[in-house]
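Q: The structures come next, written out as structure tokens.
Read-outs throughout are calculated quantities, based only on the coordinates presented, and are distinct from any laboratory measurement. Small disclaimer: the values here were computed from a predicted structure and weren't measured. Cβ atoms are built from the backbone, for glycine too; each structure is taken alone.
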Structure 1
Amino acid sequence: MSETRISMLMDKRGLVVNRIAKEIGGNRVAIYEVVKGYRRASKPLMGKISKVLGVPEEEIFDERGMAKK
């Protein structure tokens, strides 16, 4: 599976899933699955992840809540 935009931005900013999970108060495994493109993100989770990364939701998620490649 190719890398998602979320994981590329995380790499660029030196972020890891554990840190994002702590920052937004989410489940580490669920966030990992969203970041890797294995799972859809809920609307609230999309907002939290995009806020941490400092980008608009539509830049990193498609209309179904899946991480963009």
Structure 2
Amino acid sequence: KGREEGIKEGKEAGKRLILNQLIENIYHEDATTWLQSLTIEQLNSISRMILSCDTFDELKKYVYNSL
């Protein structure tokens, strides 16, 4: 069970890293701290909307309003 939990945590950390790289490339913002505060559902919503939002603030508003 501990190994499964470790794999899950690793996947979430990888998702946060990739999303932060995308946010840095698209919006020129470091979102590391913000991404750490989000749930997996919120991270998934970023994956769906990152290319549709024109600004980082617009993306953050979408994430907070989506749940």
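Q: Can you say which of 1, 2 returns 1.14 when Cα Rg over 2.2 N^0.38 Å is computed?
A: 2
Q: Using distance in nm of label points 7 Å out along Cα→Cβ at positions 3 and 27, single out the structure from 1, 2 with the greatest value.
A: Largest value of distance in nm of label points 7 Å out along Cα→Cβ at positions 3 and 27: 2.
Q: Computing relative contact order in percent (Cα under 8 Å, 6 or more apart) for each of 1, 2, which one ends up highest?
A: Once relative contact order in percent (Cα under 8 Å, 6 or more apart) is worked out for each structure, 1 has the highest.
Q: Figure out for me which of the structures 1, 2 the number 3.0 belongs to, where distance in nm of label points 7 Å out along Cα→Cβ at positions 19 and 43 was derived from the coordinates.
A: Only one of 1, 2 returns 3.0 for distance in nm of label points 7 Å out along Cα→Cβ at positions 19 and 43, namely 1.
Q: Please state which of the structures 1, 2 yields 0.95 when FRET efficiency 1/(1 + (r/R0)^6) of positions 11 and 59 (r between Cβ atoms, R0 = 25 Å, to 0.05) is computed from it.
A: Traced to structure 1.
Q: State the single structure among 1, 2 that was used to calculate helix-only ellipticity at 222 nm (-39500 (n - 2.57) for each DSSP H run of 4 or more, over all residues; to 500), giving -16000.
A: 1
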